[in-house]
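Asker: Just below sit the structures, each encoded as structure tokens.
Just so it is clear, none of the values below were taken in a lab; they were calculated from the coordinates. Note that the structure is predicted; figures quoted are calculated from it, not measured. Cβ atoms are built from the backbone, for glycine too; each structure is taken alone.
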Structure I
Amino acid sequence: MKEKNTEAKILEAAKAVFIEKGKDGAKMQAIADKAKINKALLHYYFRSKDKLFNVVIEETMFHFLPKVEETFLSDDNFFDKIRKVVSDYISLLSENPFIPAFMLHEINRNPDGLFNVMMKSGIRIDLIFTTIQKELQNNTINIVSPQHFFINLLSLCIFPIAARPLMQRAMFFNDQKAYDDFIEERKTQTAEFILKAIKVS
């Protein structure tokens with residue numbers, strides 16, 4: 001129990017430091033200080049920053065991805081499902097702004113590793129695609145394919161978070177609250193934009 005508590009404390013501290021500094025700027029000593037442990041103990045649990053970062057990512061994805069599947073496979077109205085997935089995904093990215101950079105890096109460096117993280121989370125993308133395909137067959141939505149639909153949804157959610165350092169300065173004059181308010185609005189604006197694009201009129 002003590003070991004699990006220590007590990008959980010380290011992961012929480014690491015997440016906070018990664019959010020503040022990013023992966024490259026984070027230091028193991030800063031994570032140890034945040035967790036209120038010595039650096040040797042940190043290295044005992046996690047041998048390197050890369051390993052620690054990957055565990056943080058896995059835990060975050062394991063928490064989120066099954067929720068996406070659960071939402072799509074629920075009995076809710078399809079359009080309400082889209083609203084929930086968009087809101088949940090933007091919230092996840094806002095709370096974990098290191099995720100977009102990590103994903104872009106891993107997509108180019110080690111796509112198999114990222115794919116394995118997704119599969120280990122238990123998510124069944126084929127079932128999600130089947131749900132979308134049913135809506136297409138029922139003529140409630142107008143899309144080219146589930147793949148195009150999903151890529152559009154992910155892109156609209158990810159870009160404002162990935163581009164935050166520039167967007168906050170260029171469009172919001174470095175006003176963090178204004179940018180945060182904008183991201184909150186994005187949850188509704190993005191969902192409604194997608195729904196207008198795919199609804200059969």
Structure II
Amino acid sequence: MADTAGGAGAAEAAGLPVTGWAVLGLLSFGRELSGYDLKKWADASLGLFYWSPSFSQIYGELRRLERAGYARSRLVAPESGSRGKRTYRITDEGLAAVRAWARETPVDPPVLKHGPMLRLWLAHLLDPSEMRAVLTHHRDHADRMHARARLDAAHAATEPAWAGPALTLRWAERYYAAERDLADAMLRDIEAPEGPAEP
């Protein structure tokens with residue numbers, strides 16, 4: 001088993017993209033994780049309120065974090081009949097950096113890019129059945145995401161170290177419930193005698 005750690009330091013890490021900070025944040029819970037583990041954790045948390053990076057993004061950021069000295073990896077010897085795997089752990093420098101990023105970076109307001117709303121904005125080009133189809137699809141998606149967020153929040157609540165993920169997953173649960181309810185309200189608006197309001 002060989003450990004590796006980078007030496008480029010903070011100069012490179014200062015330019016980390018948000019994906020890099022997210023991957024470093026996943027490592028900040030103190031566990032040694034493989035790229036596959038990181039992808040699973042991202043899907044079960046980040047993907048419900050921000051986005052879930054692809055495997056290629058995760059491995060690219062892990063290489064960047066190692067070069068910056070913020071993570072180190074080791075090749076774990078294979079168990080019988082399996083291949084070895086590379087696992088990653090945050091360094092003290094990485095923990096200090098992600099802590100500073102979380103505490104000091106200005107909070108960017110979220111940018112709403114809402115596909116169903118854009119479609120409804122073009123309601124003059126749609127008939128009511130097409131508008132209903134857009135909203136029903138969105139409502140069903142929000143309902144599925146709400147159920148998924150609820151399950152993941154319940155799982156996160158069983159881990160004492162996951163207080164932050166549990167909070168954000170409860171936020172995601174409420175967000176998707178609100179999206180579902182808004183879609184239902186819009187469906188009622190479409191069915192109202194006067195129809196959808198003019199722009």
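Asker: Can you tell which of I, II yields -18500 when helix-only ellipticity at 222 nm (-39500 (n - 2.57) for each DSSP H run of 4 or more, over all residues; to 500) is derived from it? Don't jump to the answer; show the numbers that get you there.
Answerer: Working: I: -26500; II: -18500.
So the calculation was done on II.
Asker: Compare distance in nm of label points 7 Å out along Cα→Cβ at positions 35 and 91 across structures I, II and report the one with the greatest value. It would help to have the intermediate numbers written out before the result.
Answerer: Working: I: 2.7; II: 2.0.
Largest value of distance in nm of label points 7 Å out along Cα→Cβ at positions 35 and 91: I.
Asker: For structures I, II, which has the highest computed value of distance in nm of label points 7 Å out along Cα→Cβ at positions 99 and 187? Intermediate results must be reported in sequence, preceding the final value.
Answerer: Working: I: 1.3; II: 4.9.
Sorting by distance in nm of label points 7 Å out along Cα→Cβ at positions 99 and 187 in descending order puts II first.
Asker: Work out distance in nm of label points 7 Å out along Cα→Cβ at positions 51 and 147 for each of structures I, II, then name the structure with the largest result.
Answerer: Values: I: 3.8; II: 2.7.
Looking at the calculated values, the largest one is I.
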